[in-house]
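In structure tokens below, several structures.
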Structure I
Amino acid sequence: MKSSRIEGFYRLTPEERLKFVAEFSNLNEEEMKILNNTGALELDQVNRMVENVIGVMEVPLGVAVNFRINEKDYIVPMAIEEPSVIAAASNAAKMARVKGGFYSKATKSLMIGQIQVTNLEDPFGAKMRVLENKDEIIRIANEKDPVLVRLGGGAVDVEARIVDSIRGSMVIVHLIVDCLDAMGANAVNTMAETVAPFIEEITGGRVYLRIISNLADKRLVRARAVFDKDAIGGEEVVEGILNAYAFALADPYRAATHNKGIMNGVIAVALATGNDTRALEAGAHAYASRTGIYRPLTTWERNKDGDLVGTLEMPLAVGTIGGATAVHPTAKACLKILGVKTARELAEVMGAVGLAQNFAALRALATEGIQRGHMSLHSRNIAMMAGAKGELVDIIARKMVEERNIRIDRARELLEELQSK
């Protein structure tokens with residue numbers, strides 16, 4: 001019987017690991033060759049990025065066009081495997097240009113480091129002692145990262161809350177750090193760990209967790225766009241989108257899919273630029289739930305001219321330095337394509353893309369339905385899965401769309417018919 005218990009697996013080279021996995025999983029030579037292809041990354045580089053490396057998982061990289069944001073034009077790289085997302089974003093951006101495009105503004109890059117203080121006799125008194133010593137806590141934190149401070153960032157404030165938990169009352173200290181152009185996790189975590197002993201000393205409690213919060217509600221992006229009613233299909237389309245938004249506002253089941261559409265755009269740009277997609281998802285959905293009910297991250301209204309007005313507000317902690325952004329050659333190339341100079345500008349672009357993606361989904365739902373455009377593009381994937389290559393992919397995809405019968409078995413039938421001619 002095969003066992004996945006392997007002593008010292010991490011010490012093996014990537015080639016040795018792949019050989020073991022191939023034997024364990026009965027991979028053939030072609031499958032091993034695929035896993036060996038690391039694309040723009042060197043194998044040694046990949047091996048230093050994450051643990052137990054055996055290869056690289058490639059994701060399609062496209063660009064959304066037509067974006068005008070804050071009176072500047074952008075081509076937006078998007079890494080995603082889902083059909084129709086990039087096309088939908090480009091089409092939405094084109095429609096938004098009629099009324100000037102998107103207007104987007106990001107706040108300062110403030111992140112929260114949480115220090116959990118437990119075992120307190122007087123939690124309210126402990127909270128006050130933390131606040132009384134705010135300046136000293138900030139000084140200790142900033143001593144740990146003089147480079148960030150020299151560049152104009154660093155710890156800027158301290159907050160304290162009392163949280164009643166199943167383990168009793170805790171004081172949760174928030175260390176507020178301006179991370180500038182970095183996402184900031186490493187800097188914030190290091191500072192939180194550095195100030196923990198002093199916080200224990202002044203509170204008389206015991207510190208356990210010292211870690212960043214991904215509910216980055218001090219690092220928000222706000223985006224806005226006006227969509228001309230005639231450009232998007234008329235008053236009936238406006239009405240349909242408003243009804244779709246009302247549904248999402250009233251029903252968390254719908255709101256979850258509504259927000260997923262926003263994140264289709266946001267995460268595709270984040271992945272293309274080497275940013276932490278999991279942190280962004282966590283922050284967005286936590287923010288959507290901040291009232292106690294899960295809500296949409298966008299709002300949709302009709303203005304006095306009858307045009308559609310969309311707005312978005314969400315946390316967006318992204319960086320243009322550090323992490324994968326600094327070492328992944330494709331991520332660096334994508335940042336160059338975007339031409340953004342700061343993390344705040346990147347967040348502003350991503351906020352606009354999220355709003356565009358949401359508009360595109362709502363418009364599709366309010367008109368021909370979401371599946372028409374999506375399945376049209378998905379049909380090509382099905383054709384390739386059936387074994388089609390070259391121009392046969394487009395021929396089979398087009399035929400399936402015409403028949404409204406986009407299935408793998410039908411694709412195989414069509415492929416056999418075409419190859420037999």
Structure II
Amino acid sequence: MNAIPLRKPAAPALPRPLTAAQAKAAAAALVPKLMQRAPEAERARRVPQETIADLQAAGLLRMMQPLRFGGSELGLDATMEVVLELARGCSSTAWVFSNLASHAWNIGQMELAAQEDVWGSNPEALAATGLAFPCGKAVKVDGGYRLTGRWPFGSGVDASDWMFVGAMTEQPGSGPERRFFLVPRPDFRSLDNWNSYGLAGTGSHDVEVTDAFVPVHRTVSAEIFAAGQNVPGAKVYDNRLFQMPTFAAFAYVLSSIPLGTAKAAVDQFIENMRKRAGTYTGSRIAELSPVQARVAEAAASVEFAEVVMRRDWQEFENGVMAGEFPSMETKLRWKRNVAFAMKLIVNAVDSLMPAAGAGGLSTTLPLQRQFRDIHAASAHIALTWDVHAAAYGQSALGLQPQGGLLL
């Protein structure tokens with residue numbers, strides 16, 4: 001009797017890629033849940049696992065992941081639209097989402113072998129980051145590097161299977177090189193020390209790695225990564241998304257969260273004030289001219305910030321898709337504009353708080369949390385006016401911009 005040959009099991013079908021419109025609609029549908037869970041995220045100091053599951057089920061965490069591994073390969077503009085929606089519900093969730101989703105794009109820029117390590121057995125694997133290069137040290141050994149360090153601000157690390165960290169490596173005959181390393185659990189650990197007055201639910205704990213071996217295919221030079229067009233993933237995929245300069249996109253990935261938060265704060269404030277009466281006088285708050293002026297100032301600040309930010313991130317993405325890459329002067333101008341937009345966004349929420357009265361301080365309403373989250377975001381070095389104003393001014397005046405900026 002002839003034996004029946006065994007058949008290989010069919011490979012699981014990849015999910016259908018999202019369109020930009022589908023991704024935005026999926027994010028909008030999650031907003032009521034995120035609003036309800038925002039206090040829980042603050043108490044837990046991390047995004048609830050139910051929310052991570054919802055983002056995965058909607059395909060949003062894989063929207064920038066390569067099609068090869070079941071992602072949607074959507075670009076910067078589509079991702080920013082999703083972030084603006086999510087920020088209406090919970091700033092901390094939007095912050096973690098923007099980090100985790102964009103890291104799938106960054107992994108797609110690495111060697112294919114590294115991508116296989118991350119997604120070969122788990123296409124939904126997530127990665128957090130630690131970008132402070134001086135916080136890590138890597139020593140070259142046969143086949144790779146030995147990596148040790150402690151990095152702050154690993155947003156979303158508790159939901160992550162991998163860490164993407166920067167470190168300094170010693171180069172014989174030359175100075176140290178900045179390099180990125182992709183490290184799996186259990187080679188890193190979260191130190192559970194994120195206790196913040198704003199963006200409290202991001203779980204941005206310190207992350208520690210001790211003498212972990214990282215094979216060379218899971219590393220990449222920071223300079224190559226920053227330039228974009230020569231990253232290993234650019235040789236694997238036709239989509240120019242994977243050639244996009246990483247550091248130039250960094251500010252947009254972050255600044256869209258406070259922008260979306262400020263838009264929500266203005267909308268919710270207007271809605272509340274239309275029906276609110278003064279506690280002591282009983283008169284309608286909407287009839288007070290100072291309140292009217294503050295609404296106008298906040299709305300104008302948000303609108304001006306959004307117009308410039310959208311123009312710049314679309315100019316950036318459209319240029320890369322056309323095979324054009326920004327000059328240093330252009331990148332400094334974009335970073336200047338993002339940082340100035342942050343000043344306007346902070347001004348918007350600062351304008352609303354006095355007009356909100358004691359009701360604006362209530363922990364049962366979102367305004368006080370939006371106020372704290374926007375101020376926390378504005379403190380990030382990628383969004384700080386003092387840093388990027390000085391860098392732009394130096395370049396405009398013919399001086400070398402200060403070292404250490406992610407350009």
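When mean count of other Cβ atoms within 10 Å over residues 127-134 is computed across structures I, II, the figure 16.6 traces back to I. To test your reading of the models, identify which of I, II gives 2.3 for distance in nm of label points 7 Å out along Cα→Cβ at positions 71 and 319 when calculated. That value comes from structure II. To test your reading of the models, identify which of I, II gives 1.58 for Cα Rg over 2.2 N^0.38 Å, for residues 327-398 alone when calculated. Value 1.58 for Cα Rg over 2.2 N^0.38 Å, for residues 327-398 alone corresponds to I out of I, II.
One of I, II was used to compute P(r) over Cα pairs in 10 Å bins from 0, in percent, and the answer was 5, 22, 31, 25, 11, 5, 2, 1, 0, 0. Which one was it? This figure was derived from II. Please state which of the structures I, II yields 27, 13, 8 when semi-axes √(5λ) of the Cα gyration tensor in Å, for residues 119-190 alone is computed from it. Comparing all candidates, it corresponds to I.
Throughout, read-outs are computed from the coordinates displayed, never taken from laboratory work. On a predicted model such as this, the values are computed, not experimentally measured, just so you know. Cβ atoms are built from the backbone, for glycine too; each structure is taken alone.
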